[in-house]
1. When mean projected area of the Cα convex hull in nm², for residues 134-181 alone is compared over structures I, II, which one is greatest?
2. Figure out for me which of the structures I, II the number 17.8 belongs to, where mean count of other Cβ atoms within 10 Å over residues 190-197 was derived from the coordinates.
3. Which of the displayed structures (I, II) returns the greatest value of mean count of other Cβ atoms within 10 Å over residues 406-413 on calculation?
4. Using mean count of other Cβ atoms within 10 Å over residues 262-269, single out the structure from I, II with the greatest value.
5. Given structures I, II, which gives the highest value for distance in nm of label points 7 Å out along Cα→Cβ at positions 22 and 574?
6. Upon calculation of distance in nm of label points 7 Å out along Cα→Cβ at positions 86 and 502 from the atomic coordinates, which of the structures I, II produces 1.7?
Structure I
Amino acid sequence: MPAIAAFLIVLAATSLGVELLRRLRVSWLSDAERVMLGMGIGGLVLAYLILAVGLMGWLTRPVLALLWVLVAAVGAARLPWLARTAAGYLLRLARSARWWRAGAALAILGIWFVASLPPVTVWPLGNDYDGLAEHLVYAATFLRMGAVRPLWYDHHSQFPLTLQMLYVPALAFGGPAAPKVVHFIYGLLVLAAAYVLTRRHVSRAAAKWAPLVLVGTPLFGWLSKATYVDLGLCAYVLLAVHMFLNWRRSGRYGDLVLAAVMAGAAMAVKMQGISYFGVLALGALYLCWRRRSTARLWRQAAAFVLVGAAVASPWYIKSWVLTGNPVYPFAYSIFDGKGWSAQQALAYSRSQREFGVGELPSEAELARMNPVARIFCGPRRPDRLLLAPVYLTIYPWEFVVASMPRVIAVAGQGIGPLYLGFVFVALGLWPKPRGVAILLWLVLPLWIWWLYSMQLTRYLLPTLVMLTPVVAYAYQRCLGAHRLLRTAAIALMVCAIGFRMWGTLYSGGTALAAHLRAGGRDELLLEQLDVYEPSLYISKYLPQDAKILTYGEPRIFYFNRNAMWGDPGHHQLIPYKEIETPRQLIDAYRRLGVTHVLINECFFPRLTTSREKLPTLLRHAVDEGLLEPMGHFVRHPYYKLFRIAAPRQEGSKG
């Protein structure tokens, strides 16, 4: 059911996009480009339609069903063409398997696809942290409210939410696993775009290796089975780059407009897309200058900027209207922002700069440094910046969340060895295709931006996706080189692919066993997701109108109730600095409609021993009967659930 619901949503969007391309007389695209761009454009249009009905307060299942019917009806005429195109490509793939190398690549991709289906269609587990804390929560909360409204306890809810809009109907009609399938389908779009871009602009012979490079990237494999939004960003970035390269070759205005639409869609999926849009805009301006272009081409470059900005603008206008800051909560020193403060902005900036090799100095030490030393310190020390590609490959745990075990960082969020090995090979190759050189020049500022903004591996993935054709080309060249280099290249590729395939097959077998055994879903969730035990209790025994405040636990999706984060620093809804007594704290809860409090003592001070202000207030609230303990979690006793006691009536005894 989740796969069917997700497939029907994406199919309707794709048919709509293909139909729009036909009506706009975009006739010069290949069939593959038409399908990929159709999926990108159709998904964007459908997301904006869902946003519109959500802002109007009409976000109900009947309205979502009607919206799907209308979208499917507009694109229905394209369905036979889509079916014939898909069948034609499958037939071509089958014929290409006559050559052992192409056949081996197809076999690996086929095994990866089949083995990925069970974990993709199982409910989100512990490796889906942001999905359970944010992306799925937004979709579920909007459905419960019947509207798209700001969730002021979480500043991330002010970010662009294009993919989350598609998760709303997926969740409504396919359950919690359906949004994962939607994200996985965008991952398939990334694989297809990498193949087509490499074939068109780099090397036909290297094209078959491009998807394998992504399959051999641990970070891509993990995200393809999680309910994040990064693969949507990667798909739009790669399509934007592909159409940009088409424009460079053809000079056709339509290619540049489509590149702008895809770049704008990337910004509409995630604010990180702004950097990729900016790099392509600069690339367009540079090409115009290099060619001493006519005024017509300069107008094309200006059109790229205007079209891309217009496509993404609804999200940024919405944020500007609601918070006073179009890129909330970033750029606080310029725009300020509702519900945010300079202290929170400083803490947020510091938390982003802590990723990477090396410790960031304390605030006091930073204040004593001169401006240049302040920039080049901690993970940004010059020698560490220079060696960052090596560190990123062999020490991936330095570039992920600190609490993550090293084994998981290597297996799930590392980049693997292919990029370090083959990008440097590509740099030394001469001559090289023009497409390879342009990709390397586009990646350079993005690499520098990543080093100086936030050295989180996941934020580098769209840049790695842009490097995929470069890696594939370098590998293809190595196959025709000296025996020693050829053997080393094959060994590196086999090790990377083999490691990832082992992980994919293992997770696929585990998920398949969970699908087949009786009661497997709940048992699997209880085993692999600690918060599921209190979530199960909350969803079964708490009233539908309950509202849970959490401390040390942002993964609130499975509560199936309205919930919010309570930890200081996330928001200003509770004036913790002004609260001095337990009763004042409880009154602040009641003003927000909070009925229950859940504490995860693994990430929040223990109430029985802590001397910090907030846990002390909570402990005294329990002692005074303002918070009543309820529930007992045998498997995970560090979870504590409390009910806020009913306020006493004036004049009552006791």
Structure II
Amino acid sequence: MISLSLQSSFFMTLSIFIVGAIGSLAVNRNAKLANIVNHTAALAGSLVGLYTGVSALLSHATFRVSVPSPLPLLSYTFQVDGLSAFFIAVISLIGAVASVYAFDYVRHYEGKYNLGMLGFFYNVFIASMLLVVSTGNLLFFLVAWEVMSLSSYFLVIYEHDDPSVVSAGTLYFIMTHAGTACLTVAVLLIHAATGSFDFTVIRQMAGHIPWFTRDAIFFLTLVGLGTKSGIIPFHIWLPSAHPAAPSHVSALMSGVMIKTGIYMMVRLYMDLFPAGPVFWGLTVLGIGAVSSVLGVLYALTEHDIKKLLAYHSIENIGIILLGLGSAMTFSAMGMKAFAILALTAALFHTLNHATFKALLFLGAGAVITETHTRNIEEYGGLIKRMPYTAFFFLIGSLAISALPPFNGFASEWMTFQSLFAGIRTVHTSVLWAFVTAAGALAVTGGLAAACFVKAFGATFLARPRSTHAEHATEVPHTMTIAMGTLAALTLIIGIYASSITGMIFTGGFGWMHQLANANAAYYQEPTIFALRDGFAALRMPAVFLELTGACIAVYLLVSIATKQRKVKIAGTWDCGTTLTPRMEITATGFSRSIITIFKGILRPSKQVDVEYHDADMRYFTKSNHVALFVADPYRAGLYRPVSNALYRISHVIKKIQIGPINTYVLYMFVALLILLVILAIR
């Protein structure tokens, strides 16, 4: 009965999204009605999906359904197990909150763009993400993956009147399909080696695949899935596409879409091909270390608020890969208990990043709606004009900076424990990989905190630095409710981290029967967050109570100490001058010293334009304009040479396209003769 209920709720979820997509198109002439139909359906479908995922995790229920297809190799196989249920729950959670936020957010598009088309692609996008994580057939997975890519592309270019938006969408389209090409080749290799696209058959035949074929599959899928996830150096689409999309779509893309690549990595490397060599895990571990450090460094250089958040997505994907790489390494070395511990850390950070990154993107969307710019340097003083947005953005900043008692701290703590477990137990040849990864995670945490001091301070504190910032007001209630929900979740998940990781631990890994003794690594008690041997034990509810108590104590002590003092409010002493926003520390100035420290990696440059009162006497300057730039080595050193080479090859090849139809018929005839000769020889 549980399985039937799970199936019903799952297919009901997909049906609601289909109805929402078609309904949005049907009423697209009425913008207000299209908005209601779109986001009501998306909210309802997401809530049913959340129920499906959570109930499957709690009950350990699974199901598998195959629907016949007219195509001989394609099978519409739906498979929901613990891993799928976890991702269904995460996707649905962010989908529900983003849909609530969007009710009022998309109103500024009325009269400018077609809200019916937005509703169609929005519902298809969420449904396709759910399909990606619930397929049981690789060919069906590619179909769902392509639908997800195309629907998200049309959402990225929704504001198509802006050339920069179209350019960002084009880059995303190219990169995502380059990744899909790698995935397609890998899927064909798997089919050639196993004779099937079905997960069950592949799992049974995986041990018989030659090592060189398995390694080719690993690298092809790592590039294909890593491109979608935004790992360095395949990340170049992400800082452009995420800012271009509407903010609630950015929250979905950064919060959950890039995690579909993580889902498939876990499915392939830990489920279908669990016997991978050690170097697979070390490769993922190394990519995670590089992506986490470079992602946060590039974020520090950005002053476009959505680009800054996009680079932090790269950083957090790196942190997730630190957990996944550790799990793969432990599994290859036969340390199954620690493999599950590290994988739990990776999945827990997947959930946590989805919540606090969606919160930050929604907060950024609220600020952009009121100020009409993404440039942090034109903000300032918004805490007085948008107090709720400022408070919720502050909570998201604390969570992403891994400060207790919020959820970012809990999952990074668990990732640290996985790396420390490797340092304590593995032999010397692998030891330094874990040491380096732990160091990278420590550096990442410190730089992330510095970056969000800059982001929050320059945005919400001091004085307004533009007219729009000066006249900003708080956003409508649906937007603040959505942000408040995610802010509350970052705290609740952090406090109850042990219980939630326990649910992931016991409910999410029923598909890994070979790791039956995995609970030897993790202490299963609702309030204790520790390894089985008690190493680095932590009680998150106690941490919350202690921090709350400390804040109350400080407040009371300050109140008692200053009770007899008279407070006089006056203007800030300005040394006889007039205070202006130009006297504030800027985001550029704040991050400049850190950029200088890492100048060997970031390669910053400076352009100074000076205007003089008298062109002939250059002693008295009228104005100075300083622009700071950080080089993009990936475009210059990797992608531009490749694109130039492809252009030259295309220029040569097009010479054979001379036009006459008789020439093309000759090409076909010659090709047919060659094929007949080959067949005759064989």
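Bear in mind that the values in this text are calculations on the coordinates, not laboratory data. Remember, predicted model here, so these are calculated numbers, not experimental data. Cβ atoms are built from the backbone, for glycine too; each structure is taken alone.
1. Comparing I, II, the top value of mean projected area of the Cα convex hull in nm², for residues 134-181 alone belongs to II.
2. For mean count of other Cβ atoms within 10 Å over residues 190-197, the value 17.8 is produced by structure II.
3. Top value of mean count of other Cβ atoms within 10 Å over residues 406-413 goes to structure II.
4. Structure I gives the largest value of mean count of other Cβ atoms within 10 Å over residues 262-269 among I, II.
5. Structure II gives the largest value of distance in nm of label points 7 Å out along Cα→Cβ at positions 22 and 574 among I, II.
6. Checking each candidate, the match is II.
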